[in-house]
Structure I
Amino acid sequence: MEDKLLIARNIKKTIEFIEKTTYNFPNNYKVLKDNIINSCYDMLELCYLANINQEIIYKKKILVKLKMLNYYLKRACDYELITKKRFVSYGRYLLEIHNMVSSWCNYETN
C-alpha cells in the first residue's frame, strides 16, 4: 500500500536506510541501536497521528524525535559505528523531514 502522505514516505525511506546500517552494530551498543530504531518508528507513528488528529503537538513531537535521532546517530559516529560520510547522508534525510514537518506546522498555524 503506497502512502499518500509524503512525509510518511520519506520517514519510511529513512527507516529502511538506517536499519541497514544499525543491523551490524555490536551487541555492546544494543541500547544505542534500539534508541535509533525506536526513534524512527516513533516518528512514523507520530506522523500518522498528526495527520489524523491535526494537532500541532504531534508535529512538534516529530521534531523532537528528529533531534534525538540526530543525537543518537552522532553518538554512533563518535563510536565509529557509522562513517562520517554516512552520518552526513543521514543528516540530509533528517533535514528534509525536518523542513517538511516545520512547513506542515507553519501551514497549520496560519
Structure II
Amino acid sequence: MVLFGALLLTYEFMWWISVPAINKSLRKNFGFLYGVLGKSIFIIFVAFLNFGLQKQVTVKYLTVGTGIAWFVVAGLHIFLYFWKPELFGTYHAPAAGLDSPV
C-alpha cells in the first residue's frame, strides 16, 4: 500500500513541481495515471486492496473507512467524467520533460 500511495503522491506532486526526468519516467511506466479514467480505475484498485487488508491489521474500521473513501472519490471522478464531460475539457496532465506536450 505504501508503494501505491507513493506512486499516486509522486504523480500529484507533478502538478506543483514538475521534475522533467520523474515526469517522463512516470508517463512511460504509469501512463494510465495521466487520464481521468485511468487514474480512477487505479484508485478503485487501491480501494479494493484496502478491503483485503482487514485480516492483517488490528484496526479494521480504518481499512474499511479508507477503502470506502477511495472508492467514493474514484466513483465521483467517473460519474462526473461521464455526466459533465465539459468539466474535464481543459484537463491537461503535466508535460514537463516531454518534447511535445500530449
Structure III
Amino acid sequence: MTASRRYEILLPLRFNDGQAIPPEVIGETLLELRRQFGAVSWETQIIRGLWQHDEQVYRDNPMRVGIDVADLPENRTFFQQFKERLKQRFNQIDIGVTTHPIDVV
C-alpha cells in the first residue's frame, strides 16, 4: 500500500487590494483539483490571518482546501507547480501550501 499525504492550501477570498475574488475563480480552482485527483474538500469556517510583506500588512480570511493523495514525487511536483499557478490566478505574493503524511485507516 502506498503511503498517503495531505496537502492543505489556504486559498484567499480577497485579492491583496481587498477586492473579493470572483466565485468563478475559486470554482475553477476546486474543479481543477477534483479533475486531477478525483476529489477535493474545503472548509467554510472563518480563518483570519494577518501577514506582512516588506512594510505592507495584509489581512485575509482564507478558506482551507484539502486533498489526500498518494505520497508520490509526481504529486508533490503537481502541488509545487499548482502553487505558482494559484499565485498568478489569485494575484498573490504568496499562497500557503502545507503538507504532512497521513495514516488512512
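Rule-based calculations on the coordinates, nothing more; no lab input. Keep in mind that what you see is a predicted model, and the values were worked out from it rather than measured. Cβ atoms are built from the backbone, for glycine too; each structure is taken alone.
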Check the numbers for relative contact order in percent (Cα under 8 Å, 6 or more apart) across I, II, III and tell me which is largest. III
Given a value of -20500 for helix-only ellipticity at 222 nm (-39500 (n - 2.57) for each DSSP H run of 4 or more, over all residues; to 500), calculated from one of I, II, III, which structure does it belong to? II
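Output the label of whichever structure in I, II, III has the greatest value of distance in nm of label points 7 Å out along Cα→Cβ at positions 29 and 61.
Answer by largest value of distance in nm of label points 7 Å out along Cα→Cβ at positions 29 and 61: II.
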